[in-house]
Structure I
């Protein structure tokens, strides 16, 4: 995989931050005053946050994950370019899982 193509695909991961922000903004008026943020083993919420707190946590956590993923991606691109294709695949899976988890706060609290 060409390095410049890999870097473009790596930076495309940052769209997850924009879509998470938009998800919160589009659903903002429908969110309850308390958003469930953590659940016990039986699936009942046991930790709550305001919509502002949930959004701040989600965006900051995703920002941290994306910064680490980008650093790992650059490391792979310039030290092992032969491993770029499998690496970008795994990085997209990792960001996708985090994205689903963080946006799940909104979706779960909208539909219960």
Structure II
């Protein structure tokens, strides 16, 4: 994700935000779709992003991750908000279904 952010000069971050919001909405049924979410971030000059970070922590908790909404807010206020997508993705990955390895046939 870091490499994509650097190579695309931040455009991947916008794509990730839209895709992540769509994924959270699909799993919880809460919030706006990704494009509306992106428009709200720009129209409110980023204020909606602060709210979204907090609510995303609550929504991640509903799908089985831990609620780190307050941590996301604190990081935004101390100029470390760029870490939030990485933390959110890590929490989301914890809720992904685990693949069950296929059993190997026994040697005869």
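Between structures I, II, the calculation of distance in nm of label points 7 Å out along Cα→Cβ at positions 41 and 81 yields its largest number for I.
Matching task: 39 is the computed value of relative contact order in percent (Cα under 8 Å, 6 or more apart). Pick the structure from I, II. Going through each structure in turn, the value belongs to I.
Identify the structure, out of I, II, from whose coordinates helix-only ellipticity at 222 nm (-39500 (n - 2.57) for each DSSP H run of 4 or more, over all residues; to 500) was calculated to give -24500.
Details: I: -24500; II: -20000.
Working through the options, I get structure I.
Taking distance in nm of label points 7 Å out along Cα→Cβ at positions 33 and 97 as the criterion, the top structure among I, II is I, with the largest value. With mean count of other Cβ atoms within 10 Å over residues 9-16 derived from the coordinates and found to be 13.2, which of I, II does the value describe? Computing mean count of other Cβ atoms within 10 Å over residues 9-16 on every structure in I, II gives 13.2 only for II.
Just so you know, all these numbers are worked out from the coordinates, no wet-lab data involved. Nothing here was measured: the structure is a model prediction, and the numbers come from that model. Cβ atoms are built from the backbone, for glycine too; each structure is taken alone.
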